[in-house]
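Listed next: structures, encoded as structure tokens.
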Structure P
């Protein structure tokens, strides 16, 4: 995960260097487009595959594929063949593989622990991801400063070897009975989509995530802020890119022991997204490095609260036989939102400037939260269920 976040940060920096200065914002926005298109194309199929197959073996296959793609990114960059079109193409193929990996990953880990420990497992899993999000961009920024983006891609390719080894060594993975595996058919996919949209809590949590990340996803513009607004170079960029995850990781240390005891989860979920929107607005206004850094810390902290609560809602109310398809539908929201948001942020920044793009996105995010709360009052008043009590 650290290598993957490192690659994402390096990819944005790489594109900002390859793009013409007058079209830098648009070029960064297109990164979101080339990464979201495969998610939209393959998410329907990937959920069916995750529910019908051996999830561990599926992860082994997808991660080998992503390792090869990172190696190709390193190769073309080392040899000077890193045109924008080539970088976009390889980023898109990597996103296609990730669209199959994520449902398998998200469906596998809940089956590895008893239900009474699932909430803590979700929190710890989120902590792992956020710790990787801190480490990856910060180390990536240092590697870029010392050796260039090609070495980031090479390092990322090597990290996949660690994951493959862990999957090979994994023992006593619960074997799902055939009765719990879905058939590999279009009908099974339609059944999964219908099931998700008939669950008000799950559906509303997904919509909340999509609107928030679509309007307030401004991380694609960080290279512009680092280079042109704050003038801090690749080391400063690495710190800014890792700041949201750092805030999230610190928050997760508090949430792990507390989350099983939180009663009014709906209100806390809605409130965290409001804070996320306001912190985004402050980030867009700031012209000081440390103020920007603190705003991004708050963005990550509030997003962590939202992420944990949304994941608990999804996993605690989804049967194992439906996890892959539920995750694939959710993937269109939680991955599609940020990637489309990057495109939206790039287009607006190209037209009116990066600061106006970020501020307007934060305001739109705030309005979206209010709309979701108005349309779905059951999410606002959602409390811990009896079967979730510690």
Structure Q
């Protein structure tokens, strides 16, 4: 990159698409992007007409990308998409050696004088504003990034490209979760937090001795009855402040995976035996296999483990003994849940919502305390 006479000169490649479309590709230090690009925020003008197209920055998203950028070995392979106005020019290389039928090398010339005001900048970010913001805020000296751009003075074309770029179907979250355990690189925070729960889920779904083997619905086990996200929520709750949290390795951020798996296999094996009539049924036929049931029973697992905390490993028989007193009050497949005066709910009216999950969890925990915990140690 060079700067001459108030212009940036960036080596670029011109690519022809369709009859008269042209794209330009170049690399630049991401720290420099805010000096010649800005954001076209979506709003309405005085006549209530839509102008702009970008949503506000998502601070949590930016923070996650920034943390990743500040990690030892980050990489962002996907390009920022920029729309330039006609002040930006492409000057083809005089050397035709590397030219192709569909493209040619050259220099992109970008005006750089008086670029302190957003209104004077020649570029608008069509896709990648969160990445650009994260690079801007990251505590790093530089970060080269790949940019794909087009030149137009028509903001309708910019908006059209914004819609096309952002309307493509994203990767299914289940696929991402299933891939997480197979990676070692530092990831954005929201994915980093789910890597270990995803690894546990994978073992529960694949281990030959797991009561949940092939029962969790993932891209590789599409016939599984239990939603992967329900299992992940159950695991994350327990890893946060439940029994699985207790299996952290002292003076380390790591956890004892084998001890965690033993606890889970013993508990869910006991659950399958005690509630065998409600086990291995589609969620529409059994609320035990439903998100509300899975997450709620995760809290019961934590409560049983807390009651038996003097035991290093709780065997399946102990879990079964503590689950049995709950059998008669659970309405997984028929009847009505008795949540209190005026709070009767048909078995299949319990939904996978935070409110219903809390209602069911609190009910089961109170019943467990009354029927089991309070009688602990009594003859």
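For distance in nm of label points 7 Å out along Cα→Cβ at positions 211 and 323, find whichever of P, Q sits highest and give me its label. Working shown, then result.
Numbers: P: 3.0; Q: 0.3.
Largest calculated value belongs to P.
Identify which of structures P, Q gives the largest calculated value of distance in nm of label points 7 Å out along Cα→Cβ at positions 11 and 123. Present the calculation step by step, with values, prior to reporting the outcome.
On the way: P: 3.2; Q: 1.7.
Looking at the calculated values, the largest one is P.
When Rg and Dmax of the Cα atoms in Å is calculated, the result is 28.3, 96; to which of the structures P, Q does this value belong?
Q
With helix-only ellipticity at 222 nm (-39500 (n - 2.57) for each DSSP H run of 4 or more, over all residues; to 500) coming out at -11000, pick the structure among P, Q it was computed from.
Checking each candidate, the match is Q.
Identify the structure, out of P, Q, from whose coordinates relative contact order in percent (Cα under 8 Å, 6 or more apart) was calculated to give 13.
Considering all the candidates, the number was obtained from Q.
Given that FRET efficiency 1/(1 + (r/R0)^6) of positions 139 and 307 (r between Cβ atoms, R0 = 25 Å, to 0.05), derived from a single structure, equals 0.00, which label among P, Q identifies that structure?
Of the structures listed, the value fits Q.
Computing distance in nm of label points 7 Å out along Cα→Cβ at positions 187 and 363 gives 5.2 for which of P, Q?
Derived from P, not from the others.
Every read-out reported here was derived from the displayed coordinates using simple, explicitly stated rules and does not represent laboratory data. Not measured: the values here are computed from a predicted model. Cβ atoms are built from the backbone, for glycine too; each structure is taken alone.
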